[in-house]
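Visitor: Have a look at these structures, which come just after this line.
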Structure 1
Amino acid sequence: MNTITANQLKTKGVSAIQKNLSENCELVITVRGKEKYIVMDMEHYNYLRECELDAALHQVKTDYQDGNFIMETVEDHIKRILQ
């Protein structure tokens, strides 16, 4: 994974990001020598979001199969979460 400094980003702008993202799908921006931010293109971001949603769906299906859920009215749900 490539890294650039905040100062490089400040002086070179988006071109620094574009150059680095052409070589890798993620770019780390460092601030005062510490990794602070990740930049990625939208295609990679959307892929990661899809993976996250797939994992959540898998967890819900597992909870349902294991009986790990509650059936209740809206009113009962609100009472339970406000306790």
Structure 2
Amino acid sequence: MPTTSKVVLGVSLVLTLGTVAGVHIKQHLDRERLHESVIRDLERQARKRENLRQLEEQITLTREFETEREKRAAGAQTS
């Protein structure tokens, strides 16, 4: 087998193996990135639920405060 053929075969093998390895590495990185996105989405949903719970609690406290203030105002008017 001539030397030129061996060199061409070697270069082809190196390029092919490099391409296959590169694709596998890229797929692995893409999977990791997608997994991180799912985790961020779950964290965002948890924060949203917590914010809604705090908002509902704040609304309840505001209503209680308004009711108490109205009672005090009504009591002050009757005195």
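Visitor: Quick one: distance in nm of label points 7 Å out along Cα→Cβ at positions 16 and 40 came out at 2.2 when computed from one of 1, 2, so which one is it? Write down the numbers at each step before the final one.
Guide: Working: 1: 2.2; 2: 3.9.
Among 1, 2, the structure yielding 2.2 for distance in nm of label points 7 Å out along Cα→Cβ at positions 16 and 40 is 1.
Visitor: Hey, helix-only ellipticity at 222 nm (-39500 (n - 2.57) for each DSSP H run of 4 or more, over all residues; to 500) derived from one of 1, 2 reads -19000; which structure?
Guide: 1
Visitor: Which structure, out of 1, 2, was FRET efficiency 1/(1 + (r/R0)^6) of positions 24 and 56 (r between Cβ atoms, R0 = 35 Å, to 0.05) calculated from, if the result is 0.85? Walk me through the numbers before you get to the answer.
Guide: Values: 1: 0.85; 2: 0.10.
Label of the originating structure: 1.
Visitor: With FRET efficiency 1/(1 + (r/R0)^6) of positions 8 and 48 (r between Cβ atoms, R0 = 35 Å, to 0.05) derived from the coordinates and found to be 0.05, which of 1, 2 does the value describe? Don't jump to the answer; show the numbers that get you there.
Guide: Numbers: 1: 0.90; 2: 0.05.
That value comes from structure 2.
Visitor: Given a value of 75, 7, 4 for semi-axes √(5λ) of the Cα gyration tensor in Å, point me to the structure among 1, 2 it was derived from.
Guide: Working: 1: 43, 17, 10; 2: 75, 7, 4.
Working through the options, I get structure 2.
Values quoted throughout were computed directly from the atomic coordinates according to the rules given, and no laboratory measurement underlies them. Being a predicted model, the structure only gives us computed values, none of them experimental. Cβ atoms are built from the backbone, for glycine too; each structure is taken alone.
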